[in-house]
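Once you scroll down, you'll see the structures, which are given as structure tokens.
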Structure I
Amino acid sequence: MDEAHRRPPGATDAEVEAAGTVGEALEYVERARGHLYDLHQLIGRADILYQRAADQLAEAGHPRLAERIRSEMVGLNVLHGRWTFQVVEEFDDGYWATAREMGRAVRDEITDGRRHVWEAELKERGRTAGRPGHEATPNDAVGRG
């Protein structure tokens, strides 16, 4: 195991496991953030397509339907007073920033700032020493690849 992932002296099993759980929670928050960006891009694309559809309907002789799409769908807020960029920004500035700070605070206090200590210990317990593909670190895999 490399030093960057080694349990600091005095850290208990319970503390390292709790730090790992906080890290896992943050990973879920990161995934949720990615889905918000998916929403942002998908809704943005849909808005462009509604504009295109309105133009197509107008050209096909349906000006009232085209106008209805333009007035009711194009530029419509996804939440009260917000487009998706505003949702993403509010999430980033609030929940996401707080979750990242909490992860950092727990790492600083429990594992001396080291990331993935719990996972590194799981890897160490699960690997077969000396077996190709089970190296502890990339440096131990020299000559492979």
Structure II
Amino acid sequence: MPDNKRPTCFIDTNIWLYAFIEGDNSAKSATARALIQETEPMLSTQVINEVCVNLLRRANFTEEHVRRIIESFYEKYPVVELNRSILLTASQLRQQYSLSFWDSTIVASALSVRAPILYSEDMQHELTVEGHLQVLNPFAQR
């Protein structure tokens, strides 16, 4: 549950991946880790799926490690389960904002829990959706 001392936000897949995999971009990894620590993040089952497949492919994580990460996500953060309403909202958002299929389901998930901010590297920085969700690229800000 949000602790009111840290801002609530929704965090997209690439931000989590930078937090887990330092790779060639230590600055982005540090920013991602700080963002997760400084906020009350939320995410969706889609984000968990995308994180896991990328950790398996790109970082050679073991299935045991992936299971621990999945457990950790559910223990630490609110997880939005995709449902009919979110998928229908995503379809509407694709038409209205010209979002990709995957981006629209992330945005619809964030809207479903009334997140005020969606941190994403892949979407239009400072886009405001439905009058109250702002998409921010944390790497553009710092």
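Of the structures labelled I, II, which one yields 7.1 when distance in nm of label points 7 Å out along Cα→Cβ at positions 10 and 58 is computed from its coordinates? Going through each structure in turn, the value belongs to I. Upon calculation of log10 I(q)/I(0) by the Debye sum over Cα atoms at q = 0.09, 0.10 Å⁻¹ from the atomic coordinates, which of the structures I, II produces -0.53, -0.60? Of the options listed, only I reproduces it. The value -20500 for helix-only ellipticity at 222 nm (-39500 (n - 2.57) for each DSSP H run of 4 or more, over all residues; to 500) was derived from one model only; which of I, II is it? Answer by label: I. Once distance in nm of label points 7 Å out along Cα→Cβ at positions 82 and 106 is calculated for all of I, II, which comes out largest? If we compare distance in nm of label points 7 Å out along Cα→Cβ at positions 82 and 106 over I, II, the biggest value is for I. 27 is what came out when relative contact order in percent (Cα under 8 Å, 6 or more apart) was calculated for one structure; which of I, II is it? Going through each structure in turn, the value belongs to II.
Since every read-out is calculated from the coordinates, none of them should be taken as a lab result. Worth saying up front: this structure is predicted, and the values here are computed from it rather than measured. Cβ atoms are built from the backbone, for glycine too; each structure is taken alone.
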